[in-house]
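Asker: Pasting the structures in now, so scroll down.
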Structure 1
Amino acid sequence: MASLGAYGPAIHAHAGLVSSEPGRRAVLTVPPEEIRLCFNENIEPKFSTVTLSQGDDPIESLGEVQTDPEVPACLVVSLESPLGNGSYTVKYRVLSVDGHVVDYGYGFKLKAP
């Protein structure tokens, strides 16, 4: 019985964000060229979304959501136009390869000189 309990949490684990660029609550002085989200397990890009907004206004100049070919646990979205100064919100909905959906978001600021 003890061994069943040891495996329980792994069975119910969800994809968790391990790192991001821009980082959560980051204050940037240079506009980012991409959004990079890295998770603790591989992600299915075809069933994952990443959005960027400034206040209530969505940023439309995002590229296609892709996985990093060298690190399949990382999603990468290019920014096709430079961002202006202000506060931004990144929201993501990802499907991990184990079938779990994770919805979350975070903010960052751009204060370029």
Structure 2
Amino acid sequence: AAALSELFAGRAMTKIYRARVAGNLMADDLRLDTPLDGKDSISRVTTLNRDEESDTTDVQVRIETGRKHQIRRHLAGLGHPIVGDRLYGGARSTVLELEAIYLEFKCPMLGKVVKISV
């Protein structure tokens, strides 16, 4: 369990998420690298769909580091909090519109690459 926790915290795991953010995110691709809690934090954001009617944007986020609330903090800092994120300013839904969609890592026990997607 400790070995998997280390993978999550470090850069040895590919982590991709999908989120819906408030507002119309104009950029198609962004690299957010604002340090969090004094540590390097890198999130790569790709715009998937803009919905002018609901004034939201669907994005895919790949994080290269694993800081606490990294995606939520980076997107809120950009002025586009995740829909439903009461902590960081996106309270327009009863649920947090953020989900993990892909994980890839080398299993420390089996020595094989594991890919999980939804």
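Coordinate-derived values only; no laboratory data. This is a predicted model, so every value here is computed, not measured.
Asker: With relative contact order in percent (Cα under 8 Å, 6 or more apart) coming out at 32, pick the structure among 1, 2 it was computed from.
Answerer: Values: 1: 32; 2: 28.
Computed on structure 1.
Asker: Quick check: 1.10 is what I get for Cα Rg over 2.2 N^0.38 Å, calculated from one of 1, 2. Which structure matches?
Answerer: Numbers: 1: 1.20; 2: 1.10.
For Cα Rg over 2.2 N^0.38 Å, the value 1.10 is produced by structure 2.
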